[in-house]
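What follows draws every value from the coordinates through simple rules; no lab data is involved. Remember, predicted model here, so these are calculated numbers, not experimental data. Cβ atoms are built from the backbone, for glycine too; each structure is taken alone.
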Structure 1
Amino acid sequence: MGKLDRSFIYKKFKRTLTRALGREQADVIWAEANAELALLLRQYGAVSADERMMVLPLHALYAAMKQHGITNALDLLKAYGEQTGAELSAMIRRITAIPGLPHLLWRHMPALMRMTSSPKKGYQRRIVSETSELVGVDILVCPLHELTKRLGVPEIAPIICLIDKGQMTGFRRIDYTRTMALGDGDAYCDYRLRYNKDKP
């Protein structure tokens, strides 16, 4: 069993491959992607945990599919990104159904956003708002996006953005919007979170 099979984010993609390509070809591509991921992990061992979890497995899958001439590789991965984002959103909704948890999260949201977009993790950010009504952060440089460029595959960055955007919609009592993304070629990612006591 390879690291892809244990990947929290990408392990279910094998089902997508099997449905799209058949079991035999899917097994071959999956094995090659696992081998590629092992190489990447050795070569880029110094990258952050987020980069190891999100970018390197995605690149390995994309590279293996391209090697086999799968012309709709990006489409398959984007659809999977949307599906995964929706699944993570549903998981977050279940967790934040705990009474009082959404309000507690909102009280700590400025600190949480600062922690997840920390310059120590390679981000460059602009704090737009940290009020009781709005927490806003512009991400000017994202290390995940930068790694896709270093790997020569910036076209896979929007898939990571799809997963992120999907999961962020799952918080109860918190509205989330993002209208721009570095991965889509925009100047920055505009994260905006607002407390909404009426959001179920």
Structure 2
Amino acid sequence: MNEKRLIFVTSPPACGKTKLSKKLATEIKHIVYLDKDTLIPLSKQIFAVAGQPYNRSSDFFEKEIRDYEYEVIMDLAFEAIKYEDLVMVNAPFTQEIRDDEYIASLRAKLKEYDAKLSVVWIVTDPEVCHQRMIDRGSDRDTWKLEHWDEYLASVNFEIPENLRDPDDEYSLLLYHNSTDEMAAESFEKLMKVFEE
């Protein structure tokens, strides 16, 4: 892949974004890796200063924090793409990924940098995600695990086919991650794409 690309590695929580992103960032030459979770300490401080319980599924988070996290990580991504051909962002992009207007605007902005968008969508069985969430024991998952059925009803695990661009074969790339065997095979395919 010898062209400028902004790469999103995305999926619902606990599908394996961070593991895949870090593995790709280690194997791909000349890439900038950005993880939205790096901003969590700042967000925790906002909860604390506002006297709000730390709950990343709360109305407070949605209204006062969420969009700003995305704004900052995207500002960093566009700053990085001035200097490096490949920039990878690890984040759920839960709302943005299915918002055609957002994606069209993002692609238009990337054109100004002579860059294109590639989205790596991680396909994972929801129950596998549930177990991984339990295993990782993170405080960001507390509400989700305590209200699993309610949380699950709010999450879309479907492949975001709206991201496919008929003029760009690398617009949507799938990584199957419900088993180790699927993951290994998918990773090999992804590396062939990024090494072209």
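Of structures 1, 2, which gives 33 when relative contact order in percent (Cα under 8 Å, 6 or more apart) is computed from the coordinates? Source structure for this number: 2. When mean count of other Cβ atoms within 10 Å over residues 113-120 is calculated for each of structures 1, 2, structure 2 gives the greatest result. Here FRET efficiency 1/(1 + (r/R0)^6) of positions 81 and 137 (r between Cβ atoms, R0 = 41 Å, to 0.05) has been calculated and equals 0.75, so which of 1, 2 was it run on? Going through each structure in turn, the value belongs to 2.
Of structures 1, 2, which gives -17000 when helix-only ellipticity at 222 nm (-39500 (n - 2.57) for each DSSP H run of 4 or more, over all residues; to 500) is computed from the coordinates? Of the structures listed, the value fits 1.
Where does the value 2.2 come from, among 1, 2, when distance in nm of label points 7 Å out along Cα→Cβ at positions 129 and 185 is the thing being computed? Here the read-out was taken from 2.
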